[in-house]
Structure P
Amino acid sequence: DEQAAIDELYDIWKNAKDIKTYQNWWFGPIQGVVNQGGLYDSKPWDEFLEKTIDGREPKRMMTLGAVNVESGKYVDLINLVTPNNLQDAVNAATALNIFFPPANEFGSDWFDGSGVWPVEVIGPIRRCEQQGFNRKDIIVDVLMTNSYDLPARNASNDSTIPSALRYFEIADFYAGVNGIARAIS
């Protein structure tokens, strides 16, 4: 039921601040830098996905983009999904590089696909066209995780790290906006 799915997603987003998605390593982020694949341990996220998604099948076409760490290739993991492994595909597609270690799923290590396609909309549109839909009839739902507007900020007194973070914030914003613009044109 579509309304139930919308309600469930809304509840997850509404309560997102209360969902534990990561934890520190035993020796904190320093251990992540020196001895782990990411700054934080994503085990709580894995547990959340297992509890929330285990055994479910997608009811709509979707894209779960991830990058194979070994080959560097972007892959839409939805092609690998079965009723028993949707959570694995979501885990791989959400393994945010640097912050979390690569997700070991489907016999490989994966990072989220945002390094290649911050907002992947072209692939789903092409998939719909291959199934015979006219472009004018295709509707793509996009879940943006950044702001619709880039907030202004006085950066004149920034040191290196805040300046770098602002650079990445700006780059991420425009990558997302450009992805949407490419799909519209």
Structure Q
Amino acid sequence: DRHTGVVRYDKSVCIGCRYCQVACPFNIPKFQWDQPFPEIKKCQLCDHRMARGSYPACCEFCPNGASIFGNVQDLLKEAKRRLSLKAGNEAVYPVHRVDSGDHRELTVSPYVPYIYGATDGGGTQVLMLSGVPFHLLGLPTLPEESGASHSETLMHTLYKGMIAPYVVLGGLFYIIYKNTTKQDLP
């Protein structure tokens, strides 16, 4: 979703390849191996709640604004604002939603000067600030471009106009033809 940044699972288009599991550097999507009609399960930021005009439960019930909900641009702006605050000072933090108007005044914690998820792996649906280096939290160091974008480029290049598959198929037929003797033919 371009507005919220939520990466959604859509069972109407899923073919069960599980490439999403391979592509996710956080090992989040889980395949229901024990179900007769399996689906991929992952956090979709409570899309059932958002359909009713609410927001994710983790943000609704966080009392201090450590988890807040909003559109990606507003969240990025808030993360940058928090990084600009001086540790030890008092500051006002939005609670629940970045644009809710509900605020708490808290002491500013020292942050690692980096917004994890803003560009990591092509950008994630969650932005994180931390007082300790992200690798100590078990988060991988990711390039700015996602692995999925590399495979997409490769696939689009190979299959553009379906030329590559025809060349491969033609090559296979040629090999079969060259390796088939007259006795093998009907």
Structure R
Amino acid sequence: MPSEAQYLRGTDTPASERIHLQAGPLDMVFEPSIGFLRYIRFGDQEILRGLYSAVRDHNWDTIAPKLTDLSVDVSERCFDINFNVAHSERDIDFRWRGEITGTEDGTVTFSMDGEAQSDFKRNRIGFCVLHSPAHVAGKPCTVLKDDGTEEQGRFPEQISPHQPFLDMRAIRHEVVAGGTAEG
């Protein structure tokens, strides 16, 4: 049975001191122990609840990240964070380099470049984007597909394990009147 920490944070790794960040008009926090960007806000409006990269094994279990070589450069309205991550458990050994940047114009970019160090079965390796249900449930969005096409859709009304969009590289949606987010 999962521990309370696993329910709350997805890992038993102790919570670390959060680093408060600003990218132009956006505020957010970074949790360096697990490489998690949380609570991206524009004023009082939550744009994203969270953004992180995950490695899921063949049973959909999350392989905990171990961050090293953390470098954080924070200015008043921008930041640059770099780190290495290893996901190693049983036969799984996946490593990647992460970079998160925030610029004065409000652009936030999270990139990863990784490679498997062993052969293993997996269900997912990549980004998990947690949208704020209160602000997107039932709202329209544009799904940017892997093949370059776009598909109009709507966020689900209810949280569900069903994937409403497949083969996507990003979702674009309005976050404030006239302002969109893409991720």
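What follows is calculated from the coordinates using simple rules that are stated; it is not laboratory data. From a predicted model like this one, the values you see are computed outputs, not experimental measurements. Cβ atoms are built from the backbone, for glycine too; each structure is taken alone.
Below is a table of values for the structure above.
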| item | result |
| --- | --- |
| Answer label among P, Q, R for the case where helix-only ellipticity at 222 nm (-39500 (n - 2.57) for each DSSP H run of 4 or more, over all residues; to 500), calculated from the coordinates, equals -12500 | P |
| Value -0.55, -0.77, -0.92, calculated as log10 I(q)/I(0) by the Debye sum over Cα atoms at q = 0.13, 0.16, 0.18 Å⁻¹, for residues 31-126 alone, assigned to which of P, Q, R | Q |
| Computed 163 for volume of the Cα convex hull per residue in Å³ - originating structure among P, Q, R | P |
| Per distance in nm of label points 7 Å out along Cα→Cβ at positions 47 and 87, the highest-valued of structures P, Q, R | Q |
